[in-house]
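> Structures given as C-alpha cells follow.
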Structure I
Amino acid sequence: MDSILNKLQKLPYYRLLLAGVGGLLLSLSWYPPFSFLIFFALLPFFILEADLTAHKASHRRSFFWVWLMVVLWNIGVYWWLFNAISWLVVAVWFINSGFVASTVSIYRLVRNAVHDHRLQYVMFVSFWVGFEYLHLNWSLTWPWVNIGHTLASQPIWIQWIEYTGSLGLSVWILVANILAYELLIVKRVPRWAVFATVAVPLAASWLLYGRYEVTKEVQIETVVVQPNFDCYTEKFENNPANGEINSTYVSYEDQIKRLISLSERMITPNTKYVFWPETALHKDINEQNVFTNLYLRNILTDFVKKHRLVLVTGADTYAFYTGPENFTPTANVYDSDPNMAYDYFNSAIQLKPNEEVSIYRKSKLVIGAETNPFIGILPQSQLLMMFKDVWATLGTQKERDVFSDVAVVAPVICYESVYGEYVTDYIRKGANLIAVITNDGWWDTRTAPTQHLNFSVMRAIENRRSVARAANTGISCFIDQRGDILQRSQYGEAVALRQTLSLNDGQTFYTKNGDLLGKLSALIAVCSLIAAIFKTILA
C-alpha cells in the first residue's frame, strides 16, 4: 500500500487526478456499455482516503477532495439538468455532493474510534446507505444518483431487488468496491472473495430471471399515448423558461384532439385502459367539480363512453378551502379574503364511462420546480415570489391512492417513480398494475428520459408488476414483471402504443417490508456515532 501511495505522490496534482478518475468512473457506470465499472469505480476514492489519512489531512481538506469527486460524478450523470434550470444546476451539483462529502466526513470521525478495519468498513457502508435512505425520505431529497441506481439499466443483473430494493444494490456495490480495494491495493483478501462477491449475486439474479414466470391469469389491453408537445414552444401559452408568449403554441383544444386522435388509432374493442401523460390536461381543473369545465365534460366523457374504457390522465387541478382551520401548509391565502385559500396540484385523474372521477395528487415533488423545501422556515414571502418558478410549492396528499376498475392502478406521477418504498404504498393498497405518467420534455436530450425510464424498470422488478408508461415527448413503453421492456417509443415522436399486460396481485418481500436495509444502516450509523461520542468523552 505504501509503495503505491509513494508512486502516486510523485505524480503532479495526484489528488486532483484521483478525484477526476473517480468521478469519471462513477459517471461512466451510468451508461449501459460501462455498467461493470461500478464494481471498482470507488477505488480512487479509497486510495484518496488512505492518502489523506496517511498525511493527517485536515477535515476541511479531506472534505474538499471527496466533495470534488462527487461533484464530477453528479455532473457526469445529470448534466442535462442544465437545459431546464440553467446555471442554478450548479447549486444542485454542489449541494448534493456536499451531503455525500459530509456523510463521509462524519464517518471519518467515527472511524477513528475503532481500529479493526473490518468494523470500519461495516460502519462505512452503514453511513453511506443510511444517508441514501435519508436522502429518499427528507425534504431536501434528490436521490437520483444513489449508487444503487447505477444498475437500473441492467434488469437481468438485479432481479433480487424484489427482496432488498435499490438499497440492496448500494450495499452490493460498496462491498464489491471495498474488496476490490483490499485485493488490488492493500492485498489482504484473496481473488476468489472479490469474484464471489460480484458473481454470486449476478448468478442469483440470472437464476431468478430465468425461473420467474410472468403471471398470465388476468390480462388487459392497454394503450399509452405520447403526444410530443415541446414544453417550451408548444405545450404552454407562455414559455416556461422566460415567460414570453409562444407564437408556436398549440391550442388546448388541438392538444386534446391530438391525444384523442392518437388514442383512437390504437384502441380496439378489447382496450380497457388509455393512459395520457403528466399534465396532458394543463388547464386548471376544479377538483370539487371536475365537469365545471364543459369542454372536458363534452369531449372526454364522450371519448370514454364511446369506447367504453377507462382514461387515466395527468392534469393540473386546484382545490378551495374555507376557514383557516382547513388550510394546508401549502395553501395560498387570498389577500382580499383571509378566510379563503386554494392549492394547486399536479394530479392524475381517472375517468370512467359512468362519469365517476378519481383524483390522485402527486406527492413526491421536484425541489424548486414544484416545492419549496423550506416552507415554514422561509414562507412564500414577496421576496420568494420574485423567484416563483424556483420556489413554487404545490399541494400534496399524505396517503397513496389507487384507481380501481378492471384493474387496480397505481398512478405514479413522473418523479415519484424514483422512490422505491414510496411506490410500494400503492401496491400494498391493492394495485396490480403500475401506470407511470410523466413529462420528460424539459431536458432537450434523450439521456434524461432514458435514465428516468430505468427507474420504472426497477419498480416493476421490486414489486413484480407490469408497468404502462406514458410520456409527453417520450420515452413511452410497456414493462413486464421481470423488468423487460416489451415495447417502447422513440423520444420525440407523436405515437400511441398498444399492449396486453398481465396483472399480478401477489406481494414481494420488498413490497411488504420496504427499505429494511436502509433503516438498519441508519440505525448502525447512529449507534456508531453515539458510541464514538461517548468513547471520546470518557477517554
Structure II
Amino acid sequence: MPDLTERLHQAAAVGMTASVWAKEKPGAVAIHDPLGTRNFHDVNANANRIVRLLRSHGLKAGDSVALLCSNRAEFVEVINATLRGGFRFTPVNWHLTADEVEYIINDCEAKALIAEPRYPAALSAKAPEVILKVAIGAPAEGFLPYAETLAHLDGSDIDDPLLGGAMLYTSGTTGRPKGVYRRNNAVLVLPTPGEPDDVQLCAGPAYHAAPLAFDVRAAMNQGNPLVFLDRWNSEGVLAAIDRHKVTRAHMVPIMFQRLLALPPEVKAKYDISSLRYLIHGAAPCPPEVKKAMIDWVGPIIHEYYAGSEGGAGFLIDSHEWQAKPGTVGRLPAPDAVKLLDDEGREITERNRSGTIYFKVSAIAPFEYFKDPAKTASAHKDGYFTLGDVGFLDDDDYLFLTGRTAECIISGGVNIYPQEIDNEIIKHPAVEDSCAIGVPSEEWGEEVKVVVTLHPGQTPSDTLAVDILAFARQRLAGFKIPRTVDFVDELPRSPAGKIQRGKVRAPFWAGRARQI
C-alpha cells in the first residue's frame, strides 16, 4: 500500500485529500468553529453528499457553485465537494452590497447558490441561471435546508472524482470586480508545508484568497485541525491561540497593528508560545510594525508577495527580512519579474521604481472571466501585473512603493503613498495612516495624511504639527504631507488593504477632474 505522502499526492490530483484524512483519523477534530466542532469523517461524508446533491440537480463538471458563508464548517465541506466534483467554486465576499453580490452570482454563471440567511443579499439576489439554492444554518424561502437535505444522501466516497477549482473575484478597486479564471485546474502546492501536530488558525474571512490558501486549504491538505473565528477580535485571537494551542496562522498588517495596540496587561493574560509560524501578505506591512511583531513573538514571521492572479514565489523569513527591512523577498529567478516604466520600457537598473510584472504561469495561466480587454491590459509579452509599483535593490530584493492606481501626481512628479504611510506610522501617537492626493490649484495634487491615533491620544493642531515635523525628518521634500486629518477609523478591505479611494473621494467630490 502506498505510504501516506503518496496517497495524499494521488488524492490531491482529484480533490480527495479529505478522504485520506477521514480514513486516517475519522474521529479527530477537523474544524473548530463558533458553533462547535466537526470531525474528519463528517467533513468528508458531507463533501460527498454535496457532490451528489449538485449532480442530482443537473450540475456537471465545470459548472459554477457560488458560496456566501461565514467561517464555519460548511464552508470547508462545500469547497471539498467542488474540488472533487470538478466544479468551479466562487466564494462571495459577504461584506458586499446586495447589488455587488447579485452581480458576482450572475457574472460567475452560478448554477448553484449555497448561502447563509444571515446575509440577506444572497437571498434577494435575482439569479435566473441558478437552479439549486441551499440555506446554511437557518431556513430561507426558496432554499433547501443544508443539514436536513444532506442527511438523506449517501456519504461514501464518490467513485469518479475530478479535480475542480476556485474562481475568486478581484477587489474591484476600479470598476466591477472580475473573476480570476484558470482553464486548467492545478493542484495547490503551498510553499510552507506544516507539521503533523500543527493547529491552524483562520482569523480572516475564508472567502479571501490568502486565508483560503494559507489557512483553509493548508489545514485540509495537511490534515490539521482548523480553528475558525467568525470576526476579528484582537483579544479573542490571543484567547483562541491560547485555548487551542494554535501553531500557525495567516494575518495581514492591520491585524498586527491591532494586536500590538492591546494593553500590556491584556497580552500578558494569554500564553501564545505555541505559535511557531505566522505568515502575512495581501497588503504592504510598515517595517516598524513588522519589527515590533518580531520583537514580541520572535523570528517566526514569514512574508509572501502574490495576488489572486498568482505571483513569482516571493517568500522571506524573519531573519532574512531583518537584514533588509521592508523587502517582500529576493527575486526567485532572473526572469520571475520585470519592472516597466510609464512608457512600457523595461527598467534594468537597480533602485529605480517601476510597475511590477510577474511571469505568467506555464501550468495554470489566468484570465479575467469574460473580459478579454481587461485580461489583455494586465498582460504584456508573457508577463502580467497586479498594478503594484516597486524596485529591486543591488542584491535583487524587491521593495514595494505603491500602486499605479493610487499614485499621487504632484507637479508632474509621481509619489507613491505607501512610502509615506511606512514613515508616518512610526510616530508614537499614530495607529494607522492613509496618504492621499487632494486638490491643489498650484500642483494639481498635494499630499495629505489621514490618521487614526492610539488609545489615549487626542487630536489637536499641536499634534498635527508634530506629525508633519516628524515626516520632514524622514521623507524627501516632495513627499512630505502638507496637512494632517484625524479620523476614528480608516476603511480597509477584508484583506486588510487600505481603501484609499474611499478616503480620497470626499476631497474630490463635485470636481470635473479627479487628478
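Here, each number is a calculation from the coordinates, and none is a lab measurement. What you see is a predicted model; the values in this text were computed from it and never measured. Cβ atoms are built from the backbone, for glycine too; each structure is taken alone.
> Name the one structure among I, II that P(r) over Cα pairs in 10 Å bins from 0, in percent, for residues 113-288 alone of 8, 20, 21, 21, 16, 11, 3 was derived from.
I
> Given that P(r) over Cα pairs in 5 Å bins from 0, in percent, for residues 241-344 alone, derived from a single structure, equals 2, 11, 20, 22, 17, 12, 7, 4, 2, 2, 1, which label among I, II identifies that structure?
Of the options listed, only II reproduces it.
> Sticking with this one: Identify the structure, out of I, II, from whose coordinates mean projected area of the Cα convex hull in nm² was calculated to give 27.6.
I
> Figure out for me which of the structures I, II the number -0.24, -0.82, -0.94 belongs to, where log10 I(q)/I(0) by the Debye sum over Cα atoms at q = 0.07, 0.13, 0.14 Å⁻¹, for residues 265-504 alone was derived from the coordinates.
Label of the originating structure: I.
> Output the label of whichever structure in I, II has the greatest value of distance in nm of label points 7 Å out along Cα→Cβ at positions 185 and 281. Before the final figure, lay out each step's value.
On the way: I: 5.6; II: 2.2.
For this comparison of distance in nm of label points 7 Å out along Cα→Cβ at positions 185 and 281, the top structure is I.
> With mean count of other Cβ atoms within 10 Å over residues 81-88 derived from the coordinates and found to be 15.0, which of I, II does the value describe?
That value comes from structure I.
> With helix-only ellipticity at 222 nm (-39500 (n - 2.57) for each DSSP H run of 4 or more, over all residues; to 500) coming out at -8000, pick the structure among I, II it was computed from.
Details: I: -13500; II: -8000.
Label of the source structure: II.
> Work out the source of 10 here, i.e. which of I, II gives that when relative contact order in percent (Cα under 8 Å, 6 or more apart) is computed.
Considering all the candidates, the number was obtained from II.
> Which structure, out of I, II, was P(r) over Cα pairs in 5 Å bins from 0, in percent, for residues 129-224 alone derived from, given a value of 2, 10, 12, 14, 19, 22, 14, 5, 2, 0?
Considering all the candidates, the number was obtained from II.
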